[in-house]
Structure 1
Amino acid sequence: MFGPADRFPYAADRSYTPPDAPLAKYLAMLDTVGFDRGVLVQGSAHGRDNSAMLDALRREPKRLRGVAVAGAEVPVAELRSWADNGIRGLRFNHFFRDGKLHYGGGVPLSDARTLAPVMKELGWHLQLWIDIKDLPATKPILQEIGLPVVIDHMGRTDARAGIGTPGFQCLLDWVADGGCWAKVSGAHRLSESPPDYAEAQPFHEALVRANPERLVWGGDWPFPRMEEGKVPDVGRLFELFCRWTPSADVRRRILVSNPARLYGFPDV
């Protein structure tokens with residue numbers, strides 16, 4: 001969710017400037033696709049200022065939860081107030097290109113060491129934006145930090161590399177033994193073959209086979225930093241999820257029961 005910028009300005013050091021996608025549009029998207037509940041994840045265009053998301057959570061406390069961005073400098077009392085407003089985790093940036101973190105405004109994984117005690121107290125998880133090729137080297141660091149881990153977008157790899165890479169196999173093994181969570185989302189970021197993104201399907205299916213109890217789905221709306229003409233339709237992505245997950249029981253776990261546990265919603 002982004003903006004509106006005249007009320008919630010974008011970060012000065014942002015890597016991109018998205019069009020406004022405020023709460024009303026987000027809720028309309030949920031209604032259109034057919035979701036009663038949603039989880040907002042702080043976008044890097046807002047940097048470390050979570051005001052827009054916190055405002056949305058205060059306005060929709062039953063329907064929404066959030067994953068915020070915070071550095072080690074944020075006071076513990078403020079983090080506790082965020083928990084009262086529906087924040088259930090913090091997102092960290094460990095996605096490198098040319099040896100540098102790819103997006104401005106993110107918080108490096110090193111800050112998680114300082115924040116881990118209060119995150120444990122609050123029952124929060126660590127959501128990680130990472131290129132899966134770096135997961136084998138990063139997994140021991142994450143295990144040492146000792147928080148529940150959610151890996152974004154099936155590891156945000158190039159689907160043309162296939163599922164046999166050491167990075168993706170590391171993710172599969174970790175999900176299989178219940179050591180971490182993964183989002184079966186971002187098919188449009190793994191594959192450049194719209195509208196069905198067939199190259200991403202084996203990644204989704206492999207994760208479902210590994211352990212459906214440790215998966216959640218995400219739409220990635222409003223698709224920040226996608227090139228013009230390549231922005232997918234969130235309804236189409238949800239249809240692909242249903243097609244690639246033929247078991248109604250598994251779909252319910254990924255869409256309802258698992259997020260109820262991870263984000264603190266009442267199960268239904």
Structure 2
Amino acid sequence: MTARLFFQVVSMEARRRMSYRVDFWINAIAGFAAEFAIVWFLWKAMFAESGATVIAGFTFEQVLVYYVVAILVAKIVRGTEFDGQASEDIYQGGLNRYLVVPAPYFAFKYAQAVGALLPAFVQAMVFGAGWWLVSDGAGMEHITLGGVLMAIGALALANFLYFMMAYSLHCVAFWADNVWSLLVALRFVTSLLGGLMVPLALFPDGLRRPNEFLPFRNLFALPAEALLGRVAFAAWCEAMLVGVIWLGVATVAARIVWRRGNLQYSGVGI
């Protein structure tokens with residue numbers, strides 16, 4: 001696929017996602033408000049019951065900022081994980097139209113994913129700026145230009161890594177009648193071990209250290225921690241190296257599953 005075609009697909013998908021702007025913003029605001037409300041009440045109760053002012057290196061304001069950043073990071077990393085992916089094309093026979101086009105199917109799907117996450121990126125910027133104004137920058141004192149650049153690099157890697165992991169599961173549709181449960185399991189495991197449900201600093205040492213060699217930290221915790229100045233450059237480089245290795249593993253796995261599944265694809269859908 002040429003770069004021009006890639007960006008044309010990105011542009012078309014982004015415009016399609018923004019076709020219903022009112023619905024787009026209502027869903028975004030309602031979803032963010034619900035997630036944040038749960039976090040606020042939960043951590044408010046934890047600090048009140050413990051009587052502590054700092055838990056696992058977080059003050060109450062800092063933990064709120066962490067969750068705001070992590071929630072917005074997740075929007076960019078996950079994109080549209082359940083919508084318009086390979087499993088839907090396989091089940092409905094829509095894969096046929098891609099197979100006759102002289103361009104890789106994977107490139108088309110990733111271009112669509114990038115186009116779909118552009119509106120999510122706009123949401124993240126708007127919500128992030130809004131939180132900065134409402135909180136008067138509380139808990140964001142350690143944000144620096146270097147941290148922003150590290151967060152951007154970590155976000156790019158995290159988005160591609162999550163896409164490859166989900167893509168491999170979508171391709172299981174060549175054999176299975178329903179892969180939705182696998183995607184839900186991926187969402188839960190990555191949320192738990194990736195630092196979205198709980199900051200990784202709260203994990204016991206026996207679990208936190210092995211988790212650093214798994215791909216999950218790279219998805220949500222690393223971009224959030226890098227932006228908030230909670231990770232040193234050397235540790236960031238080490239984590240990025242781990243992420244790149246797992247990206248290679250996920251890419252190989254996706255290619256194997258795709259090739260074997262494509263051999264038995266009938267083209268009639270189900």
Legend entry - Answer label among 1, 2 for the case where semi-axes √(5λ) of the Cα gyration tensor in Å, for residues 186-249 alone, calculated from the coordinates, equals 21, 12, 11: 1
Inset, instruction - For FRET efficiency 1/(1 + (r/R0)^6) of positions 2 and 58 (r between Cβ atoms, R0 = 35 Å, to 0.05), the calculated result is 0.15, so let me know which of 1, 2 that is. - result: 2
Inset, instruction - Out of 1, 2, choose the structure whose coordinates give log10 I(q)/I(0) by the Debye sum over Cα atoms at q = 0.07 Å⁻¹ equal to -0.28 when calculated. - result: 2
Legend entry - Value 13, calculated as relative contact order in percent (Cα under 8 Å, 6 or more apart), assigned to which of 1, 2: 1
Legend entry - Source structure (of 1, 2) for log10 I(q)/I(0) by the Debye sum over Cα atoms at q = 0.09, 0.13, 0.14, 0.16 Å⁻¹, for residues 10-153 alone, computed value -0.28, -0.59, -0.69, -0.89: 1
Inset, instruction - Work out which structure the value -24000 belongs to, where helix-only ellipticity at 222 nm (-39500 (n - 2.57) for each DSSP H run of 4 or more, over all residues; to 500) was derived from one of 1, 2. - result: 2
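FYI, it's all coordinate maths here, none of it is from the lab. Because the structure is a prediction, the values reported are computed rather than measured. Cβ atoms are built from the backbone, for glycine too; each structure is taken alone.
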